[in-house]
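FYI, it's all coordinate maths here, none of it is from the lab. The model shown is predicted, which means the values in this text are computed figures rather than measured ones. Cβ atoms are built from the backbone, for glycine too; each structure is taken alone.
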Structure P
Amino acid sequence: MAILEVRGVSKRFGGLAALSNVNLQIEDGAVHAIIGPNGAGKSTLLNCFVGKLEPDEGYVTFNGRSLLGGIKPHEINQMGVVRVFQTPEIFGDMSLLENVMISSFAKHDGSFKLNFWQSVSGRHEVRDEAEQMLLDVSLADQRHVIADTLSRGDKRRLEMAMCLMQHPKLLLLDEPTAGMSRADTNNTIDLLKRIGERGITKIIIEHDMHVVFSLAHKISVLAQGTVIAEGTPEEIKGNPKVQEAYLGGTQTS
């Protein structure tokens with residue numbers, strides 16, 4: 001069953017067609033990668049999923065509910081859609097435990113309120129759950145460390161704990177290993193595989209084919225705003241259109 005459905009989505013900026021009649025079905029519980037050369041329309045498509053952009057044509061539904069029509073980003077988050085950006089979005093001057101606890105506020109109204117933080121910080125059930133999330137991403141022993149002191153790989157793990165605290169049904173990962181060493185990249189792959197055991201659906205935009213082929217069940221290839229190929233990793237590896245448009249060329253961000 002499809003958890004996210006995209007039908008006939010087109011988006012233009014002036015005379016430029018960033019997306020043209022894009023159709024996608026993201027299966028519940030799957031890892032679906034979206035790849036393509038720079039300027040293919042990947043980020044534009046992702047922004048249509050989270051309320052940052054409204055398509056000129058077509059529709060996007062999540063669990064049968066439209067994500068279009070002026071729905072606010074925090075309302076989409078309340079549905080269970082959580083986005084992970086290229087650069088980890090954390091509170092650098094707060095401890096890891098505080099970061100994870102405060103992320104439970106994301107589903108309320110999308111803004112930070114001091115009175116909420118004062119109340120949530122004293123709730124034992126929130127603290128206990130945050131401790132468990134840090135344990136799940138192997139950061140429990142650093143719970144009181146200030147977040148800005150972490151390596152990039154550990155910041156990504158912290159952000160994953162913050163996402164899990166929001167009980168997502170769908171994770172949108174925008175180049176989750178960008179700028180990482182190979183060791184941190186492999187650790188992130190392992191972490192995402194563990195998260196997959198929870199049944200969370202994931203859409204990954206990524207230029208590192210090692211990451212894509214290690215994680216994806218299905219891959220869609222965008223070029224010039226159009227889906228030119230779709231299939232399993234093995235099918236994509238052997239697709240001549242993909243080789244010409246992307247895999248055989250220079251893979252840049």
Structure Q
Amino acid sequence: MTENFVFNALLVAVFASALITVLLLLFVNAPYGRHQSSGWGPTIPVRLGWVLMESPASLVFFYFYFSGAQAWQPVPLLLMLMWQLHYVHRSFIYPFQIRVKPGSRTTALVIALGSLYCGINGYLNGAYISHYADHLTQDWLTDPRFIGGVVLFAFGYFLNKQSDRILRALRQNNPGEYQIPYGLGFRWVSMPNYLGEIITWSGFALASWSLAGLSFVVFTMANLVPRALANHRWYQETFSDYPKDRRAVIPYIL
């Protein structure tokens with residue numbers, strides 16, 4: 001916690017929202033992607049939705065990070081680069097890599113809620129690293145928590161991006177048709193891209209050693225684990241030959 005009331009209140013709100021999110025998503029599938037359905041209000045083009053939803057995590061982080069006194073210190077700079085490595089790609093490159101059917105649209109409500117969370121998350125982590133994290137001195141570079149966190153981040157980032165690449169290749173080869181993905185993390189789980197994202201932000205939280213980073217991991221799991229379970233069920237119901245030894249998101253467990 002910090003001496004900033006707004007920061008602390010938003011941090012507590014994220015943890016509380018994670019609990020609400022996991023309880024809701026265990027019973028209701030978020031209406032987008034393969035679970036897109038009518039009755040959830042206005043829709044917007046898919047690519048525009050991705051940009052609007054993800055970009056606040058990058059832009060708000062930048063703003064609050066560079067307004068802090070520690071912005072040009074080595075460890076905060078490395079953490080900032082790790083964050084932006086993911087979010088610049090996710091906000092401004094990935095939406096134009098994915099294949100979407102002409103005229104495909106997504107639910108504006110989902111995009112608005114995702115954008116709100118991404119903005120809060122960008123503020124919490126950007127502000128904490130640059131304003132409040134007094135422990136992120138140069139000595140932190142050799143701390144096992146920082147080294148282990150960077151290694152975890154790199155592994156998760158690789159798994160996430162390679163899994164997305166496999167899915168994009170499937171859609172390029174079979175436009176408009178869902179197929180069973182194989183290779184890399186798909187050997188063990190249905191959603192290795194989600195697993196990679198969870199590992200990525202677990203590494204970031206460890207490397208930054210912050211409640212802001214931990215709140216991101218908790219919210220990411222609250223959001224992605226129920227979705228992974230829903231997608232896993234969808235695969236099993238859609239494909240009679242779906243590999244029976246795959247789990248949803250955690251190898252051999254879940």
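Computing percent of Cα pairs over 18 Å apart, for residues 82-161 alone for each of P, Q, which one ends up highest? Working shown, then result.
On the way: P: 36; Q: 62.
Evaluating percent of Cα pairs over 18 Å apart, for residues 82-161 alone on every structure, the highest lands on Q.
Of the structures P, Q, report the one carrying the highest value of Kirkwood radius over Cα pairs in Å, for residues 50-193 alone. Mind dumping the intermediate values first?
Numbers: P: 16.1; Q: 17.1.
For this comparison of Kirkwood radius over Cα pairs in Å, for residues 50-193 alone, the top structure is Q.
Thinking of P, Q, which structure, once helix-only ellipticity at 222 nm (-39500 (n - 2.57) for each DSSP H run of 4 or more, over all residues; to 500) is computed, gives back -21500? Source structure for this number: Q.
If distance in nm of label points 7 Å out along Cα→Cβ at positions 18 and 130 is computed to be 2.4, which of P, Q is the source? Derived from the structure labelled Q.
Comparing FRET efficiency 1/(1 + (r/R0)^6) of positions 42 and 178 (r between Cβ atoms, R0 = 25 Å, to 0.05) across structures P, Q, which is largest? Before the final figure, lay out the partial values.
On the way: P: 1.00; Q: 0.45.
When FRET efficiency 1/(1 + (r/R0)^6) of positions 42 and 178 (r between Cβ atoms, R0 = 25 Å, to 0.05) is computed for each of P, Q, structure P gives the biggest number.
One of P, Q was used to compute mean count of other Cβ atoms within 10 Å over residues 226-233, and the result was 19.5. Which label is that?
The correct label is Q.
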